[in-house]
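Presented below are the structures under discussion, each in the form of C-alpha cells.
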Structure 1
Amino acid sequence: MTSVFTMIIRGDLPGTFIWQDDRCVVFMSINPIEHGHALVVPRDEIDQWIDLPSDLREHLFGVAHKVAQAQKIAFDCARVGMVIAGFEVPHTHIHLIPANTMSAMDFSRAAASVEVESLERAAESIKSALNG
C-alpha cells in the first residue's frame, strides 16, 4: 500500500517542500511539535530506517545535518532535535525539530492542524538559511 509520504512526494497530496533531490525530500510536518518541524523522507518507500541501504542512510543524515543547521539559524533555537520513531507512517522519516527545551521533543504536543501559511513561512525561513 502506498504511504501518505509517497503520495506527498508524487504530488497527489499537498506538501510544503524545503529540499528535493533524486534520493530524498524534506517537507514541513503538518502536525508540528514546534514551529519549523520538518521531515526528511527517502523517495524509496522503506518502512524501517534499519533497513535502509548504507549509502541512502548516509545521504539522509547528510541532508538532515544541512537542514538542521539551517533550522538553527532560521529559528534561533538552542538545538535541533532529531527523532526517528516510525510508528506514525510506515515509511522511514527523520523528524527535525527546533527546540529550546526537552519538552519541545514531546510528540503528545503535536498540533492537530496548522495553517498552510505558517508552514510556508517556516519553509521560506529554512530555505533562506540554506541559501545564505
Structure 2
Amino acid sequence: MAIIINAEGHILGRLSTNVAKRLLNGEDVIVVNAEKAIITGNRDMVFDNYTAKHNRGKQINGPFFPKRADLILKRTVRGMIPFKSPRGREVYRHLKVFVGVPKDLESAKMEKVEAATNLWTDKYVTLGEVAEHLGSRLR
C-alpha cells in the first residue's frame, strides 16, 4: 500500500526531504496537489532562480529542467536521493506525483507532513505559480 501525501500548504524542500527518506526506507509514495506546494522567499528571486535552472544548458543536450509543477517536485526529490546509483533509480520509480487529486485517490486517506507545514513568513510562491511563470499550463 502506498503512502498518499497532500502537498497543499507544505514547504517544497521539507516535503521533498521527507518523501526522499520514505523512498529510501522502501515505501511507495504518492504526492497529490503538487501545484499547491510552497516555495519560501521573495517572489522575484524565486522566479529568477527557477528561470535560470530552466534556461541552463543547451537545447539539444541539456541539462533539462521541467516546467510542470508535478515534474519540478519530482526533480526536487530526485536531487535528494542517490539517483545515479542502481538503488537510487529503483527507489525513484516508487514515487508518483500528481497535479490535483486523481479520481481514484479522492476517497483515500491522505497524510500531512507536520515538519513541512510550519510556514513562518508571508513571502512565498506556490509551485503552480512557478510552473506558470516557466510557461506550463496547469490543466
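Every number in this text was worked out from the coordinates using simple rules, so none of it is lab data. Just so it is clear, the structure is predicted and the values come from calculations on it, not from any experiment. Cβ atoms are built from the backbone, for glycine too; each structure is taken alone.
One of 1, 2 was used to compute distance in nm of label points 7 Å out along Cα→Cβ at positions 89 and 121, and the result was 2.4. Which label is that?
Values: 1: 2.4; 2: 3.7.
Computed on structure 1.
Can you tell which of 1, 2 yields 40 when relative contact order in percent (Cα under 8 Å, 6 or more apart) is derived from it? Intermediate values should be presented prior to the final figure.
Values: 1: 30; 2: 40.
Corresponding structure: 2.
State the single structure among 1, 2 that was used to calculate mean count of other Cβ atoms within 10 Å over residues 17-24, giving 15.4. Let's see the in-between values first.
Details: 1: 15.4; 2: 19.6.
The structure behind it is 1.
Identify the structure, out of 1, 2, from whose coordinates mean projected area of the Cα convex hull in nm² was calculated to give 7.7.
On the way: 1: 7.7; 2: 9.0.
Going through each structure in turn, the value belongs to 1.
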